[in-house]
Structure formats: C-alpha cells, structure tokens
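What follows are several structures.
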Structure I
Amino acid sequence: MNVTSTVIGYPYIGAKREWKRTLEKFWKKEISEEQFESELKSLRLARLKHQQELGLDYITVGDFTKYDRMLDLATTFNLIPSRYDVLKNPTSNELYYAMARGANEVVASEMTKWFNTNYHYIVPEYEGKTLSLNGNYILDQFLEAKQELGILTKPTIIGPYTFVDLAKGYDEKTRAAFFLQLIPLYTQIVNELVLAGAEWIQFEEPSLTKALPEEEILIIEELYKQIKEETPNANILVQTYFEALTSFERLTQLPVAGIGLDFVHGAKENLKALQKFGFPKNKTLSLGIINGRDIWSANLAEVVSTIRTVKQLGQVEDLWISSSCSLQHVPVSKDVEKKLSLELWDHLAFADEKIREIAHITYFIKKGEWLKEGIVKQSLQVIEALATHPIRKNKDVLHAVNTLKADDFTRDVPFAERQQIQKEALQLPDYPTTTIGSFPQSQTVKKTRAAWRKKEITDAEYAQFVKEETARWIHIQEEIGLDVLVHGEFERTDMVEYFGEHLTGFAFTEFAWVVSYGSRCVKPPIIYGDVEWTHEMTVKEVVEAQQLTNKYVKGMLTGPITILNWSFVRNDIPRQEVAYQLGLALRKEVAALEAAGIKIIQVDEPALREGLPLRKENWKDYLTWAVNAFKLATSGVATDTQIHTHMCYCEFNNFIDPIRALDADVISLETSRSHGELIHSLKVNPYELGIGLGVYDIHSPRVPSIEEMSTILKESLAVIPKEQFWVNPDCGLKTRQEPETVAALKNMVAAAKQLRQQTVLI
C-alpha cells in the first residue's frame, strides 16, 4: 500500500501576518504594483519551502490568494458583474479589489460565511454573460514552485459544483447554462496543468457534504462525467470536508482518481458508509484525520486506530494522510508562543505542528514504527495533564450549569407586551438610528494601547485616554444626530478577546492569527477551562459615557455563542456545556449593567449560524442549545430593559425562525452587501420583533449617498412596520477611518429623517 502525507491547504497569512501587511501597503499605495507582486511571490515560495522542510510529501498550490479564493476563480472566469463596467480601464488588481472592497463608483460584491466557519468569501454573481478564461493562476503557481524550488506540487481549485452552489444570480434555467459554461474552463485549467507535469489535481467540493436530492446527485455525476471525458489524462481528487460525504455509494464512484473524506467532523457517518459500501479499489483515498479547525494536539493512538479501521473496511491501496480541511482555519505555528502555561502549550497544535503529526503518522503507517521514540506516550501525557488541571474542576460553575431551570431561559413578559412598555419608557422617535457598537480604532488608539501593554504608560494614563476618546465620540455622535449612542469600545482589542480577558477559563496567544475576511485577521482566545464571571467587565466605561449625554447609551456585550464559535474551544466536554457556562457569566454582566441604570443592552451574536451542521436535518440540536445560551444571558432583565442583538454576513433567508426564537427586542441585520436579499425574504416570512437594517457596508471605504440608503429604507417599509424599524450600519465600525465613518453616518441619519418626514406626510 502506498502512503503519502499531504494537507488540503496551508495558511497564507504568514507567521507574522506578512501577507496582510503586503496587501494593506498596496492598498495605501505605499508600494508599486510590481513590488506588490514580487512580495507576494516571495511569500508563496517561502511557505512552500517551509512545508517541504516540515516533511510533507505532497505540497499544495492554488491555496494562496490576493484576497479570497472564490473571488480568484470568479475573476479568472471573467465572472464580473455589470456594475463594474463604470470603472475606467482598471488594471486587473484595481478591478479585483473593487469587487472585494468596493470603489468610489461602485459597491463591493456580497460577502458571506464559508460554510460553518468564521471565514468570509466573496460571492460570485452570474448574470448570464459569456464566460472565458482570463489566465490560469493555478498553473502559474504550479510552475513557479516547479521552476523556482524544484517542487512538484498538488494544485488545488474549488470544484465546479461548490463554486456554482455558492454563487448567486441564476435561476433553475440559467443554472444549467452556468455549469455548461464552466466545464470547458475547468477542463482547460486541468489540461494545462497536466501538460505542465501535474500528477494530481485537487478539486475542493465541500458542498458534496450537504443534503443532496436525487436531481443534484445526477447533476454532479454528469458534471464529472463531462470533465473526465475532456481531461482523460488527469488524476483528479475530489476533496470533501466539514462533514461526511453525501450519497457515499454513488459519489465515491465518480469518474475521478481519488476521493478525500473528512474523518474528523464526518467520522461517524463516513465510517458507517465505508463499512456498508467499501471503497473503490481503483481510487486513492485522502483521509482527513488531523483536525484542521481546532488547535489541540492529536491523540496519536486514536488516530492510528481509526486509520487501521479505514484500511480494513475500505481495502485501500493508495492512502493519503491529510488534514480534515485546509489549515487556513488555524494559526501558523506555536513555536513563537512564549507566555502560555506549559500544560496548555504542550497540548497545542497549530498548522506546523499538525503537519508534523501527519508526517509522524505517515511514517508509522509506512514503517510500522514511530519516527520519534515515545511520541505516542507523550501525546497521551499532555492530554491527561490538561484534563486533570484545576481550571477544569470548578465545582461552582458545574453546579450552576447542572441546576438550570426552564425559567432561566425565558423573559417574564412576551414581546408584544414588552414592546409597548419599552416604547413608553424610552420615548424614541420612529426609525431610531444607532450603530452596532465599535468606532474606528485609530492609530492613536492602537499605539496608546500598545504602550500601555508594554507598561510605557500607567493604568491611570491609559484609562484617562480611553475616557477622553469615548467622550470625543459621544460628542461626535450627538453632532451627527444619532438617537441611541454607544461608548465606542476603545478599551477593547477584540469583541471576543476582551471578554475572555475578564473571565476565567481563557488563555491568550501573542501571534496566533487567522484570516476572517480579506486582510482582516483575528486572534481567537482559547477556552481551556471552566468559564466563570468574577467581576464587572463593561459597566464602568458605559456608565461614564452615559453620564456625558441625555441620550441612551447602549451596553455592549458579545454573546455566548459568538464567544464560543470565535474561540478555540476545549474538546473534553460538549460545546453545549461551554455555551451555558458563557451564558451564565454574561447573565451576571447584563444584570450589572441593568443595575447601573443602562436601559438598552446589546448582546451580539454574529456567529450564531457558524455552529450549524451543514445539513438542515441536523440543525435542531445545535439551535436548541445555542438559542438557549443566548436567552440564558438575556432573559433575567426587567420588562422595560430593551435587549438588542446583531448578526452579519450569513444567509438569513432560511434562518429567520432561529432569529425569532432568540426573543431579542431588536436585532440588527446586514442588508446592504447582500443587495437587499433579506428584504425580499421578509415578504415571505414576516418578522414580528424589532429589526434594524444595515443600510450600508462598513467593510468598504466608500461613503454611500443619502439616496442609496434611502432606497433600502423605502424598500423595507413594505415588509417592516415602523414600530419595529431601526436604522443602522451593517456591522461595527472599528476597522474604518474617522472621516468616512462620520460622513456615512451623517448620510444615514439624513436618510432616516427623510423617511420620518415622508411617513408623517403620508
């Protein structure tokens, strides 16, 4: 049996976020286009050489991007929406980044979550235009590796079914035309790679793990039949991940040379299917056995046991040992982390450590002995050391979770009654305006915080700075004319990290960054122990801000599910239990805010949807405890205290019922970048609670006009009664610059005032 080590993909961010800095230098015009391309090439080659040094047999190319891989393919296929025709003779990079980020003349393309992860992709839009191949960047990267480093790599490309599945703009009739146009483009890419010497080509098809009806299975079969006919000499491996392969018996028979299966997140179902149907003897199996989405070291003994079971059930002749998905979802290396406790550090495995695990396992499967003596015993010891740590034995927390009652998850009064009470208590105008929470974190803010962390300024000096910056933005908000204000969150580095720093059970890294979207990177905290509230986390800053104005200032918290889904979470207890620990901790903070006189409290849940299984039939269990965790945090308040929440950049159209179940008095949702899709869905499935529409895209530097936002607001009137209607940006403003923020908010307030005048006249 042949055994090969590989990964589906590797982080492109760089160990010190070099990729991010290169992009942002180019956007700021600090480097030329030639310098930009040269720096990217250096980063690509360095990461390939590094993977080779780590011991991988098959290294992947095509997993490197200038912003987003879905956007890479869209522009390669000349899938350019017509609205970008207004750009005057743009360079390829100018057009690419206009689609990614917007430009003065045109809005950015829609952005949404990549399956159930915190990565966001740019949504391709099919308008029926004739498609063509605009270069072959995957071939370029393959040749680059071959010529510059002498490495024969495995090119990867997002597969045609997944690409179409995640795109928009087509209906049932035009979808067939879309596929028919794409097939020759995919086959051209593949054939050019084969001619250049590519031995294997990886098609990433995570959409094959969704629930697929018979008609979709037939489409997939026909799609790959045609691709095979046009690429007879190609060894294509269809790689799935995030869950088990759907219709295992049929889709493993696709006319391709190999199939990649997730034996981490889809282990149970894939093993069951393997036992029932076996595995085609003429195909390579890429076994995703090392978790590409968490940061915990593998139990090597268990991994080897699973591999042996797979070998026995499948009678596999050619086996690849791989990650369960791309390693882009984890940080690059733990070697640079110097401040973590030994017990925790030993149990961590980032991308580099996961590759080393894969190399060790591959060697053992080949040779029957371990590459490093005692490595299995060591892996068991580090797992046991953390399992018995006191941080995981908090009796008070365990008791609180185990004694929860139904009343702990329910508001005392239903929304219809709360709404009238809150209206009388708050006395807000129709279509009240607000923001989501954060305001621009300027270089001054960042430098001052860095100086404080380095102890170059005192705690008192830093607190005074935050107080002054908060006061300045309270004044700005009043001048803009916003109805409900926020304190701006200048004391917070990150909406999850900040709360983790004030709760027990969390640990923090120095350099463990991952990409969220574009050049936006996050550094998820690590939940490794029991979570407990021990002191007020937000009250001081919000109360100080409230004392500066007669308008309401919202208390701003991150919700339990978002903290859960945007952290790396311990894997020794169910995620539901961790969620309830977080809910109980936040419940105490909500109570503290309310006791301090704060009447509007926002508990953000932008990541609620991320924990969903990919198949809708498996949603119920997750949604039950996820919604309950939010309600646990928010249901203890008085009737006249208004609870807000926020979600962004996910497909809301089939998610209204879970949103409704949260029972939040007001929820703010993104509508600008999805081009008003939510508005249309609300016509079919009305929403009875308060709702704020994100009328402009904060991920773009452009300032939308009053007219542009007014259009969204007017369209919304058809589906949202004014009693429920709030107006806000689509997300927090932390990443924006001050001038564009103020200008956009002024236009937003003006649009809301116009709407009030028009409805009065009506």
Structure II
Amino acid sequence: MNKSFLAILLAGAVAMPALAFDPFAIKDIRIEGIQRTEAGTVFSYLPVKVGDTLTNDKAAQAIKALFATGFFKDVRIEVEKDVMVVVLQERPAIAQIAFDGMKEFEKDQILKALKETGIADGRIFDRSQLEKAEQELKRQYLARGRYAANVTTTVTPLERNRVGINFNIEEGRAAKIRQISIVGSKDFKEKDLLGLFELITPGWMTWYSKNDQYSRQKLSADLEKLKSHYMNRGYLEFAVESTQVSISPDKQDVYITINISEGERYQVSSVKLAGDLILGEPELRPLVSVRPGDVFSRERLNDSTKAVTDRLAKEGYAFANVNAAPEVDKEKHQVAFTIFVDPGKRVYVRRINITGNTRTRDEVIRREMRQMEGGWYDSGKVALSKQRVDKLGVFQEVAVETPPVPGTADQLDVNLNVTEKPNGTLMIGAGFSSTEKIVLSGSISQANIFGSGKNVSAQINTGKINRVIALSYTDPYFTVDGISQGWDFYHRNVNPTSLTVGRYRTSSTGGGIRFGFPIAEKESLTFGAGFDKTTVDVFSDSPNRYIDFVNEFGNSNISIPLSVSWVSDGKDSFIYPTSGTLQKAALEVAVPGGDLKYYRATYQLQHFLPVSKDFVLALNGQVGFANGLGGQSLPFYKNFYAGGIGSVRGYASASLGPRDTKNGVLTDERLGGNRMVLGGAELLWGVPGFEKSLRMGLFVDFGNVYAKGEQLDFGELRSATGISAAWISPLGPLKFSVAAPINKKDGDKTERFQFQMGTTF
C-alpha cells in the first residue's frame, strides 16, 4: 500500500511547505481519533470537501482551521491513495472543578466568574484559559483586601480524556487600613476632613461595613467628597496633588497618604445670564442661587445650572445646554460667572413605551401618565407620571428613560420600565404582653387582581378580642375621569374581656358604598353611605355607662352613617417615602332614619423630611373628636382608643385613657374617650447593602384619649421611645419594635415588644 504522510504544525502551516505529495482529487475524507466531537463538526470547519483537489496549501489551511477551533491539541493529515485522512487528538474536557480553602466567596459565585473566562464543567480544557482564571481569582481576592492570598491550581487527568481542576487557596487575613493622612490641610482640621471619608481605620462597626479595607473605588469617591468640601467653601483652586497607598511587608496593613493644595478662598464678583434666554431673564434669574458677594460654592453653582435646565425642560427643551463660564481674578481672589443658555429645539414625545409589566395591563399604567404622546416634553410631568405609577403600590421598581429618536432633533421616546412584585398579601399580626398574652389577626388582599388595578381584600381576625370577617372592593378608575368606586361588607364580633377595656360584647353587621373624586393632582374627596346593625350585650359587672346605654337605646340598634373624607398625598414613594406630606381628614355622621345619631371626625398628618442622604425624619400627628347628635350620647363602642401598634408603642393595645370606677375606686377597665391626640417622630434609615429591603428607626410616640367633659390635659399624654425595624424579607414584610415607656403612671399596661409579620404570594 502506497501511503504518504504529512505532519504539519500550526507554526509552520502559514509558510509554504515542501511538496510532500502530488495534488490529487479527493474521492473521500476519513476522520480518525475523535471521541466526543461529532464528525459533522469537523467537516464543517474543513476548508476542503470531496471532489476538491488537495494541494499542500489546502492541507496547511485545513490544519490551521482545525487548530483554530481550540478542540484539538494535535492535527495530522495523511493521504491514502485518493483518500484524505484527518487524524485528530482531542483536548481533554473539564469534568470537575473543586476549591480547597475558599471561605471568602460563595462557590456558585466563583464558578459563574470562571465560566466567563472559559473554565466550566464540560468545556474544553485550555491551559492558557486556566492561567487567566487563576489570575482573575487572585484579582477577586485583591479587591477584598486580601493581598496575601495565594492561588495554585492542580490538573488531574481522568478516564475518557477528561481532567479535574482543583484550586488550592490560601486566603490569608484581609489587610486593614491602619492610617489615613492628609498632608497640606491648613484651614481645616485633619480629623474633620477624615470624617468625610467612607474609608476609615478599624472600628466597632467595620466588621460589618468593611470600610477599613482598602478599595480603589471607595478612595476615589472619598477624594471627590474632599474636593467637594473645599470647592463648596470657596477654594476654587483646590487640588489633590498625589495619593500614595503603601502595604506593610506582611501585607496586613495599608497606609494611605493624600497630599493636597488648598489654594485661596474666592468670592463671587458677578453672575450674568447670556445666550438665548427664551423664557426671559426675569423668569430665569430667580433660579440662580449664586449671588455677587457670596463665597464661591460649586454645589450652589451646579444647583443653579440644573434649576435653569429643569425649568427649560418643563417647557419642552429637553436637550438644553446650560454651562457656567468662570472668569478668575487671582489677585483679588474673585470669580465672575457667565451662565450661557442654549435651549436647543423644543422636543416632542413621539411614543410612550411600557415594558416589564408581565401581569399588569398597559392601561393601568397609561392612565397614570401625565405626559401625553404627541405633546411637547415636560420633565415635571414625566417625573409626576413616574411617581404616580410608583404610588400604585403594585411595582417593586419604576424606571424612566427619555432617549432621543434616531435621525431627529426634536423628538424623544419615554420608556417606562416596571418590575412586578407579588400583589397578594397575607398578613398576620401579633402582640405579646405578660397580661394579654398573644392576640392574632390576619388579612388577605389582592391589590392588582388580574392585572386590572382593582383591589380586593378580605380581613379575618380570629383573636380573643376581635372576630372579624370583612370584604372590600375598590375600582380606582370606575370612570375614565378617575372617579373611584368601592364597597365594603363586614361582620364583626368584639369581646374585649382579655383587654383592660370595660367588659361588654358587640356583634355588628353592615356594609356601604363609596365614591372618590379627584379634585387636584394629589388630592381627592371620597363620599360614602352605609348601613350598620349592632347588638350589644352587657353584664352585671360591666361599666355603668355601658348598662345605661343599653337601658336607653336597647341592645340592638341600627345606624345609617354618611361619610366624607379628604386625602392629600404628596409622598414620593408608596413603600419607603423619603419626602413629602400626607394629610387625611374624615367625617362620619349617623343621620336620622336610624336609631343612633352621632358624628366622628379625625385628622392625620404625616410629613417626611430628608435629613441627609441616608436618614429620613418622619413626623406623625393625629386628632379625633366625636359626640352624639340630637341630644343623644355617643355610642361607647364608637369611642377612640390608644395604645399599641399604630398609636403609642410601648403600651398595651387600647390601654390608655379614662378608667372605670367601682364604688369610687378605679378599676383596670378602660372606657375609651370621645377625643384623641396622637403624635410621634421617627428617624429612619436603610441598612447599608439592604436599603431597598431593610429599614431601621428610632422613634418617640405620644398620645392619649379623653372622656367627654374631661379637661384636655396634655400633661396626661403618655410617651414612649424605642427602636423599630421593617424588613421586606423573602417570606414577606416583617415589622418589629422594642419600646420603653417614658412617663408610665400607676395602672398603665405596658407592652415592650411588638411585631407584625406577613407572607406574600
């Protein structure tokens, strides 16, 4: 058998090889040596096929093409008569990846990162890719401040041309920042400047924050904070001249030295507006907060240009260019600014695109949009639209982008992307004290049933005090104009024997209908009418006023309550507001036609004030007043009660207010009152790394209720302080509070720990 052999390496495949065989027409191609690779895959990469003439050049091209796939570590071409024989030796496949000594990272996290470098189960093993993976893993440890980390790899051959890769890791200790020095500061103390930094030396909380570990990104951010500190206080020529980061020989300690030049302090000599002042200088001038004679502040200057830009954007000039050009007088240490305004073309909205709503219908979102398609762009309306969609409470995140339309200069699109969240909620509430033990309650609701935006809820309370079955339905857009409609049905049994409330028992059945009317962008009025039948049972040891009420009106009464409520909601978020004000006022009147006639009025004010970037101060106040009408007394079960979650934490539920007397001696039975005063303040902040799911708070609550004829004595207000936590956990929302009464008096019932937990479906 006449057989010629050609062995060509990739390095020599580019050069013209010496003739090893005479060119011939290929009658067949045979593949040898493959185990995992399909023959069809090999044929797809071959630049020759049956019928072609095989030459030295084409053989070299074939070898080069097969090597380029990365599947093979050896390629040979043999010629047997008119048959082209391709002899291949496959690279081994990766069968397993193991880690020894890795504690800093999760295995799945690292496997995902290694996969991006080409190292993963089932992939072809490549030594060069393994080296890249090893270096990448080292970089990951360096980013965590573990400069002494050492990574070595072991490749173990396995059966069926496979290999196992083992990463042997010596993590070492994370290097800590031992010292941060600022050289060149004259007008400010180094201690005060270091207080601006996120990077710090080891402290009692750095085990959690990791801020005592060096990070290039954090240092860059800190240097920008330092620059802003000086630039906002007039130091126009401030500069960071150099930064040195050194590591101790044992790679355990990091030392940072920052060299700065403060320069001189500058004042603003003049501020001019120039360019195309399309709205007129009288309209734009008040937006400029920088005044002649002020100490230069970069922050105020940026705020001024942004305010002008935003004002123009409200008029449709979305791509306005507003820049401040300085003129520096170094001798007088003064700077003059000319703010140039280029409004550009007025921009119109071509299309509003909504994405991410997998369950919610488009119309539910579009009806909240205040920016219209085809109208000129208004940044204020776009921001308001985003806020209204967010306050629906059915989305986890709402994001808005306004990209320009390609090929046009006066059009853009509004892209609204939402992230759906589970809108069904099962809530379970519980309170515990040594006297009342545990009281359970629950509710189930669907805030966005079938993606329609309509709300349905059912409350089921199986506690010892309240046994409630209630159904509620609300259609926020009963009409296209935004008029809402809702109805409620309930059956409620109240038996407060286990509480400190005077002993009685009621059973109520009723329902009602309500309509809401928007009267402003953030305000609405709601009118309602209802029907209620209440049966009251009293006992021989019940308070005298309860017995007197039954003697006067009987143990079964019908009332026809009419209600009106006003809501003004200016909060910036539904879940975790950071600014804005919420006001609620409600009036309920039981009108003639029923057995009982009374009125009940309440007012609530909530204000959220951003104290800093991370902290929000929440203020809350609530008052209530009720009385009978037509000479009748107020039904005692319509009294106000205070204490517990939602009123004054630290005190047992409904435990505040007037107490009953027996034979001139005060008892532990609370009667409630026809007047109520509640208030409080709470400092809220998000936990670093969990800002969107975990919120902590320090609070002060105060309040009380007063009986008819009792003097409104604010000295009788009870107060408590404590710490709270709200966590949107994988199991649902959880709320905790630990409170300590401030001015507890004899007879008060305290409840230090309270919690609420729920599950979302």
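No value in this document is a laboratory result; all are computed from the given coordinates. Bear in mind that the values here come from a model prediction, so they are computed numbers and not experimental data. Cβ atoms are built from the backbone, for glycine too; each structure is taken alone.
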Identify the structure, out of I, II, from whose coordinates P(r) over Cα pairs in 10 Å bins from 0, in percent, for residues 342-589 alone was calculated to give 6, 22, 28, 24, 13, 5, 2, 0. I
Of the structures I, II, report the one carrying the highest value of FRET efficiency 1/(1 + (r/R0)^6) of positions 486 and 710 (r between Cβ atoms, R0 = 35 Å, to 0.05). I
If Kirkwood radius over Cα pairs in Å comes out at 34.0 when worked out from the coordinates, which of I, II was used? II
Quick check on the output: 10.3 is distance in nm of label points 7 Å out along Cα→Cβ at positions 54 and 598, derived from one of I, II. Which one produced it? II
Thinking of I, II, which structure, once relative contact order in percent (Cα under 8 Å, 6 or more apart) is computed, gives back 13? I
Looking just at distance in nm of label points 7 Å out along Cα→Cβ at positions 166 and 286, which of the labels I, II belongs to the structure with the highest value? II
Which of the displayed structures (I, II) returns the greatest value of distance in nm of label points 7 Å out along Cα→Cβ at positions 534 and 662 on calculation? I
Work out which structure the value -4500 belongs to, where helix-only ellipticity at 222 nm (-39500 (n - 2.57) for each DSSP H run of 4 or more, over all residues; to 500) was derived from one of I, II. II
If distance in nm of label points 7 Å out along Cα→Cβ at positions 22 and 366 computes to 7.8, which of I, II did it come from? II
